[in-house]
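K.L.:
Some structures are shown below for you to check.
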Structure P
Amino acid sequence: MIFTHDTNEALRSAVWLVNAALDVGGSEPSALDSVDDLAAFYDDFGYTGRLDGDRDELAEVQAIRGELRSLLTSERDAVVATINRVLAEAQAVPQLVRHDGLDWHIHAIADDAPVATRILVETAMAMIDVIRHNELDRFSICADETCEGIVLDLSRNRSRMYCSTACGNRNAVAAYRARNATM
């Protein structure tokens, strides 16, 4: 494992949120259209703390997806500037915590902060690890020519090319058909 559990989860959740805005791969991931979708996202990615569960909160989370995309896809210096700005604006104060059966990990903002702010701060904290390990190349844009989804490749051999199974399958079928058409 390259990064700690909390870093992996923060990166995976940020990629999911960005890709959900694009509705990449059809139903994978599903769109974040309702308060119930937000609650499922919150549970699936192990967020803790305040969750109001209303339309305003959903709109706030939907509104940060552009900034998350920038954090995940910008050049190194731009990412660093964004990380520093996000952490300063949120007045982040990293602290070690243990809860819910997880060992020590970092929370950098109070549990009662708005969930959109917590997502941004946790993503910024995760990106610190990415920058420090010089691993920005773990992020790419989907190899499917019709898709703009973000790929997070945490594999050892760095072989992931598609943002979703649907994009990978669509390209495999197209390659198969192209091979058979030449026979």
Structure Q
Amino acid sequence: METNQPVFLIAGPPAVGKSTTSAALAARFARSVHIPVDDLRMMVVSGLEMPGADWNEALVQQISLARANASHMAQTYADAGFMVALDDFLDLNFPGDYQPLLSRPGAHAVLLYPRQTAAHQRNYQRSGDSPGRAYVDEGIQLVYDGMKAFVPLMEQNGWQVLDTTELSIEETVDEILRRAGITPG
């Protein structure tokens, strides 16, 4: 069994296809696992804090705990011979939370970054007129507003930044693998 498999951290604003892309990427490998960090956060039964315009100490703690546990899971699975696709939303504290994971050999950081209008459209397609749509639209706006200066720094630090506005999920996965120089086996 081959150990030390690749780990892909798939990040981006809300509603850009992080989970769908991560699952499709993982499906390309014979042994793989998809770790959605939102699922770990939603394991909090009482006292769950949801992101919004104002972040409190409890929210920051919950996000940090979920990211630390996701990183540990990713490393454990990769060491056991599984390819890992981990997905998480992007915030300005994000890079530091994942630095230990991204410093391991075979780690790849990918930012899905379609045009903001595409993210809003995908949210509408996914949510319709549900009450959650406005919450996600607000999150999209907040993240895109904060990312303008942040994206060039991510590129300088080795992140693959993909404009997925015109790409299907399969084309996005193809591009991620091409840029990583990996042919799944």
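Only the coordinates and a few stated rules stand behind these numbers; no lab work does. Predicted model, so just to flag it, every value in this text is computed and none were measured.
K.L.:
1.09 is what came out when Cα Rg over 2.2 N^0.38 Å was calculated for one structure; which of P, Q is it?
P.N.:
The read-out comes from structure P.
K.L.:
Tell me which structure, out of P, Q, gives 36 once relative contact order in percent (Cα under 8 Å, 6 or more apart) is calculated.
P.N.:
This figure was derived from Q.
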